[in-house]
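Read the figures in this text as sums done on the coordinates, not as results from a lab. No experiment lies behind these values; they were computed from the predicted model shown. Cβ atoms are built from the backbone, for glycine too; each structure is taken alone.
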Structure 1
Amino acid sequence: MKRSELLKSLRSDEVWDIIVIGGGATGLGAALEAATRGYKTLLLEQYDYTIGTSSRSTKLVHGGVRYLAQGDIRLVLEALKERGLLLRNAPHLVKNQSFLIPSYNWWNKPFYTIGLSLYDFLAGKLSFGWSLPYSKNKTIKKIPNLITKNLRGGVLYHDGQFDDARLGINLVQTIMENGGTALNYVAVRDFLKENDKISGVVAMEGETGEEFKIKAKVVLNATGVFTDTIMQIDNPEAEHIVKPSQGVHIVIDKEFLQSDFALMIPKTVDGRVLFAVPWHNRIILGTTDIPKDEASIEPVVTDAEIDFILETVGRYLKKTPTKADIKSVFAGLRPLAAPKNENGKTKEISRKHKIFTSKSGLVSIIGGKWTTYREMGEDAVDKLSIVAKLPSRKSVTENLHIHGYKTDVSYQDPLYTYGSDKEEIEKLISETPLLGEVLSEELKVNKAQIVWAVRKEFARNVDDVLSRRIRALILDAKESVRIAPKVAKIMAEELGHDENWEKDQIQKFNTLAKSYIY
């Protein structure tokens, strides 16, 4: 549906069953859960879908090896189940990724082999493959760039990898296909109330400034690190329940790993794990876990975080990446539950999601991770249906194929993340051959992808396309700046904007990209 048609539904006096505030992993999961149960569902996102934390992950679909070490078996069990369901329901975006843990001590190999065998056992029928000890020679063969001094071998294990923002937009499309409505660039500014109970929201459309008063039986606050802000609109005296934690990633060229295997460093100096993961012909290094006092839509990466990641990886790789080798840096903020003990370290805070209901009936959800987005949505809608006294209906999302579903994709195909939509993009090119023109050889991007992002993926500005539809900004920030003018021109033609809009978009994107270029 076109945006103008979707906005019409906000002008009516109809009462929605459920309004979801927030278009990240949690909000999208809840909206899809609600729509597929037959509830009249509306999702509103102030910016673009997945603009925050949900497009800035380590790109892993995982059970949580670290949570297993912490003894949180229940969380690991839940995540392993959801990992398997994601692979089954979105095979065009989720794949089995092999990891190696190098061992430089005699006891590391048996220790991690035993621990990861338990990890595999807990996955049951949804296992991605069994963990195995590797000899020194086999470990070097799989990751040739490993430092070999004192290397005693390694441990192979399997987890999942995905494209987070691409999954996000496919979830939006799946919500629409199941009768729901999801709109980006519509911000909730206030709540409607009757007898001190929430009866809807006051929202503003970002491009025109038009205000809407939208009625609903119940509202879900799924705004991640901005959860407290929404709760305090409802009740200015509401206590803070979120403690943001910053995770930083560095993107470098694949030559530094020279492998399709990912490297897992099991214990950094601050007690975390750190990954070097092949992704879209690049390597993602990360992540950090730094507590933050305030939430931001564009978190700032610090020199200390960059140095920490490079120094840690440098202990394991022969060819050590430097700041000059960085293609892009990006940061996300995790919406962790605020610890009651102010001295609690963020890496020790449980990643289990939590649901709260205010006196006015506002339901808020925090915590969790991409892997468990579906389960979080299910739990949230169970609570929403009780609060709003909606008809009880069972979840159907465990076996629901996500938009774009396609098996046996070729990862060498630049368009593989589009899944079944790949054929539609190729059809666009066959109808208008000029759309086949390549905008970036480095990133394998063509004009048709930009047109598709506007027509079918709800992209409204250059950042939407370059950051989250084609991932150019985080794969190669300088290259994304180079092609931004061409992207702006194509979008202006599609959206009916003039040259002033183009210039404004280029300027805004260049300003944004500066924080990704190191």
Structure 2
Amino acid sequence: MPVAAVLIFAFGDSGDIWEHLVKTSLFGYVKTTLWLMLGVGVSVFVTGVSTAWVVTMCRFPGRKVFEWLLLLPLAMPAYVIAYAYTDFLEYAGPVQGLLRTVFGWQSARDYLFPEIRSLGGAIMMMGLVLYPYVYLLARSAFLEQSVNVLEASRTLGRGPWRTFSTVSLPAARPAIAIGVSLALMETLNDYGTVDFFAVYTMTAGLVDVWLGMGSLAGGAQIATTILVFVVLLIMLERVSRRHQKLYQQASSRYKPLPAYRLRGAKAAAAFAACALPVLAGFLIPVAVLGRLTLIYFDRAWTPEFQVYVFNSVALSAAAAIIALAIALFVAYSRRLHGGKILAFGTRVATLGYAVPGAVLAVGILVPFAAFDNAVDALLRQYLGISSGLLLSGTVGAVLFAYVVRFLAIAMGQVESSLEKVSPSMDMAARTLGYRAGQTLVRYHLPLIRGGMLTAAMIVFVDCMKELPATLLLRPFNFDTLATHVYEFASDEMLGEASLGSLTIVGVGLIPVVLLSRMISRTRQALGESAAQT
């Protein structure tokens, strides 16, 4: 419905705004967006693939710790790290202050320092927090690679680099392509970072046209352009895997992956390659936010802030429960009945994750407002009363956007958990006289509760971090932690925004811990499966 609403409304009358945009800033939006996506794509590919390979295939001091430390930046929203580094690197910040003290510089004219609020700064910020998407999928692919193929490569005299480039990287290419695509979709969705850095992307242009110029039709037209980017991303990801069919060589004997033991300078280089993303993407921002929180705690910890925390937790928890219930219903229906119609419906229902939050907001507001206006008109005509806003401009609209956007996460996790339950379980339950619903409650739910908990936590945290949809759909005088942090940071009050930012990061650590435990058991699960075979 949101996507259809955007496409239909885009053909409406936007006055002269679209022609004005085409003549002035539209191509600038497109150009900036393309450069941002290119920069982030290269950044997450290099960082994610290199760190995944090093911690999987090499042995060096600290490797075990880096397996989960490298996931920590995933808890850091891009707009939060942007706020932290602005305070850290700006003219009055500690870095430039230390440089002026050490070298005796008196003003900014005495030295050159890169501007953090720039396109390059936005690429760096997003690259630091989005590379875990590639790291997660690439590491899983490297853990699942065939030991026999790796040993054959070594037998042929290929060293670590040639084995990586000719064997491991091609085998992991589909997983890496998905990881990069996810990171680029999150780049398209970002609004807080690009707005704070004054980087005018398509998403920033959409919000500016909608709120600044007061044209929802113009915003829908830009949203349609963004949808073209999303479709191209999905097509490129699928085309990259179209002619690739890679199979693992089956074996009943489990063998650990052959590892390259690093010593001396090579071990130090590997340690530095893994430590740098963790330091820059998590530890430094947390230290900056922690310092600001201590300084401004009395100003930030207010009754209003506590209300924002409650709003965020309540909305996110409700969205997680609803998304989990829908995912369980659909996934179990597919398990019982299957069929092409259910499969197609499931694929359509999970497309929301590929649609940026700002685009969803336009697509949700249009039909919701039309419904509100129709009901209000009927009540005024026949009863002489006004219904006001029933859907648009309510918490329900925000909740609906959360569920639409993050249903794919819950669906994927629940389906994965259900697939691990043997079909014989259903047959045995039917033999004992249990109906499908009774079988689900009595047998399946206890077996998949771990996967359901993981799905609920990930959806919960993603809702806590979601900014564009919340900012555009929330009711008047209603704030969450994300909008609270954005508003203070927009007013250059980074100190007052620090407590909210740190709270979002702290909550975001929960799924990171769960993901770390899941990925560390991947190779162990493969070994157990091989042993059973």
Structure 3
Amino acid sequence: MSSDDADSNTATDTSTGSGLVAEKAKRLQKLDDIRTAGGNPYPFRFDRSITLGELRAEHGGLPEGTETEHEVAIAGRMMLMRDSGKLIFATVRDRDDEVQLFVSKAVVGDEGFEAFLGLDLGDWVGVYGTVMTTRKGELSVKVQRCELLAKAVRPLPDKWHGLTDTDTRFRQRYADLIVNEDARRSFRIRHEIIASFRRTLHADGFIEVETPVLHMEAGGAMARPFITHHNTLDMPLVLRIALELHLKRLIVGGMERVFEIGRIFRNEGISTRHNPEFTMMELYQAFADYSEMIAITEKLITQAAIDATGTSNVMIYGPGDAELAVDLAQPWRRARMIDLVTEATGVEVHPSQSVKQLQSLAEKHGISCSPRWGSGKIIEELFEATAEHLLLAPTFVTGHPVEISPLARTDRNDPFLTERFELFVGGRELANGYSELNDPVEQRSRFEDEQAAKDAGDAERGTVDEDYLRALEYGMPPTGGLGIGMDRVAMLIAGVHSIKEVILFPTLRPEVF
């Protein structure tokens, strides 16, 4: 039963003395009893000497039935308790691990034994004792003294069924983390991925920086921004939709290799792949082009998988429950967008073709074209409709049309395409990179095209960022840029299907109390 289920049943359960309301009442009464007796159910601190993970690492090899004189002070949440008359066996858990408590009435005395029996599952406790193993070899702490560190007034979700409702799991992440080992694993993996990215980039000479969240212009991506207002300056601002333009200003300033792992905000839909706020890693490297960005993308993600899970092997889940086992350490496929569309439709496409010709092909594949779209945009829509979902194994899609790549350099061999790539895994985009456009005259022309499209009603298009253009006029060296969606990388490596499984507090509809 989820905790929401428990709440819905309290009206009937209270009449029988069971249910959430009755249980909370019992625990609140225990709080009053502790305070009446002069105790403090919420002390200020506890000085533990060792974590449970460290305890297991140091003493996990003790033979069965061993008692030591090694004294420890541990702390954790009470997860299980079993009373055997003069002995109590309990389990406590901290962030790293869980360990059994061995409570003997002969050691703690009658009063201490009864006090321990009065604890509830979910209570935080601090324990002083000695390290031992039971006759069955279970690593334990023989309790000498126990302190209540925080009284849990609300009972834990049912230990067998946990939180079965996904909305409740995501909304009450604190409860989900208590009872759901899979959730704890996913977030351990996410943490290790981000730490791995930082180690790899630091080793390659990149400097980690922080850039503003509040922007004057929504630039660096095609997305609808969240709009806010600064009262003192009396001006509108937007939450950033990308990290790109400020990081490239730093390349102009001579920092050469920079990266940022930061929160991005896009005022768009919510799905298993999308959350309005998410985490991006963007990096920029002077004197490089998109080929280096492709190489570092493979390196970052493969090393992160190894660091987080101990292997480069992952199970990829695609649309329609498609599954594919992949070793990320193997070379990844590269294919041009126009070639993938040609493969999927049987018709050769190129941005040099007329809009009318491409519109006709799009209509055959159920795509309704906006009159504002040029040939490049139609090709992108064809790719998304016919080819994207087929890309289960890691694939670098290259050669995007100029129209949909306002910040990328034109391909040195084809003026209708750009030196850009997107990484697709499991039919979803994970990364985007390119040889950066550093010609201020051409960049202004691209920005003006973006502004015209925005003025014509496309809310996701960009504007003319005069300060960024001024920065480019000072000169930006040849530069490669890369953006990786950290949430989607975490989904891949953790093997989960929804972005909400790797965001601690995803955006949800308001809860009705």
Identify the structure, out of 1, 2, 3, from whose coordinates relative contact order in percent (Cα under 8 Å, 6 or more apart) was calculated to give 13. 3
Determine which structure produced the value 1.8 for distance in nm of label points 7 Å out along Cα→Cβ at positions 43 and 387, calculated from the coordinates; the candidates are 1, 2, 3. 1
Could you figure out which one of 1, 2, 3 the value 23.6 for Kirkwood radius over Cα pairs in Å was computed from? 1
Where does the value 3.0 come from, among 1, 2, 3, when distance in nm of label points 7 Å out along Cα→Cβ at positions 299 and 379 is the thing being computed? 3
